[in-house]
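A.B. asks: Structures follow.
Every number in this text was worked out from the coordinates using simple rules, so none of it is lab data. None of the values given here were measured: they were computed from a predicted structure. Cβ atoms are built from the backbone, for glycine too; each structure is taken alone.
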Structure 1
Amino acid sequence: MAREPESLAALRDELSGSRGLDQRYDAALCALERELADGADLELRARGLVERLAVQLQGAVLLAAAGEGPGQSAVADAFCASRLRREGGTRHFGTLPRGVAIEALLERCLPS
């Protein structure tokens, strides 16, 4: 980021394109922006920041595609609920909180 600040600007532009589509996404993006604004100990925090950037970018892509096909909004919702929620969010595959539309996810994966 220090060597190529334009890459961070491009990433921020990409991430901000999905702002306003999901409250959990927006909250995670605000927290990530605060982390990025703190220039102290970047080398020590680099791996965690890269992980958060990657997860945030995944959320941005899923939210942007949410209206493009059957089940896409359920996928975006499940992703945001399980990966971006503030309290107890996890990065482990297959961990979904209560209330996720499992039926819609399964229907998307296993169409009749």
Structure 2
Amino acid sequence: MDRVTRAYKFYRRKGFVGPMYLKIHKNPQGKIVAVCDEDLLGKVLEDKDICMDLDKFRRFYDESKVGPREVEEALKSFDSANIVGKEAVAVAIKMGLIGKKDVMYIKRTPYIQIYRL
């Protein structure tokens, strides 16, 4: 059993239900961590004036399919983070990076952007 499968099974018992996509972008401005639940990649989320196109911008998130432990490791050090989906946002809450009241929603899909200054 590989690492992702083991982590997936562990977190599933804890209430998490699916793997996520993770991509780390490094540029002169710093390190951006992008995380998206697997089931959301390729979808377009729209609600009133807000649109998040996870199909057009799938390359922003789609590098590695990972479990929650890899997401936790990536979120230990970043300058900004874009996190989309129930499982991905739950990891950030579990780590104490954000509180439940900080989470934004497009319809019923949670997302958060975190910036370290």
Structure 3
Amino acid sequence: MLGDRVGIVASSACAVHCVAGAVLAGAAGVAGAIADERVELALLVVALGIAALVLGSSYAKHRDARPALLALGALAPLALARALEWEPEGIEVALSVLGAACLVGAHVLNLRATRRAHACAAP
């Protein structure tokens, strides 16, 4: 369950990063650090890595495929946002936030499924 909470924070950080980068695009120094491609890629790798580890290991406990399916669904908008040069940039931001929201939703579903599994297993 801690892993899901960490995953929610990491996925939310991705969404905040995308929105902040777009909003602060006019402030040269701040936008440069936030919009750095390496920061974006690092956040994405961390969020997806946590999702893969946590959702994969939790599936064995609750056998509910919905969290993993929602996380897989997050890959499409995240991949599109990264792969294509979007004009205006708002499309890329919207896709990234959508993907991050799907990852957050996957972790929330996973938390609920894990709690249900523990409640059913309790004597």
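A.B. asks: Suppose helix-only ellipticity at 222 nm (-39500 (n - 2.57) for each DSSP H run of 4 or more, over all residues; to 500) works out to -18500; of 1, 2, 3, which structure was it derived from? Each step should come with its number before you reach the end.
C.D. replies: On the way: 1: -18500; 2: -7500; 3: -30000.
For helix-only ellipticity at 222 nm (-39500 (n - 2.57) for each DSSP H run of 4 or more, over all residues; to 500), the value -18500 is produced by structure 1.
A.B. asks: I've got another one for you. Among 1, 2, 3, considering only distance in nm of label points 7 Å out along Cα→Cβ at positions 55 and 95, which has the greatest calculated value? It would help to have the intermediate numbers written out before the result.
C.D. replies: Working: 1: 0.9; 2: 3.0; 3: 1.9.
The maximum falls on structure 2.
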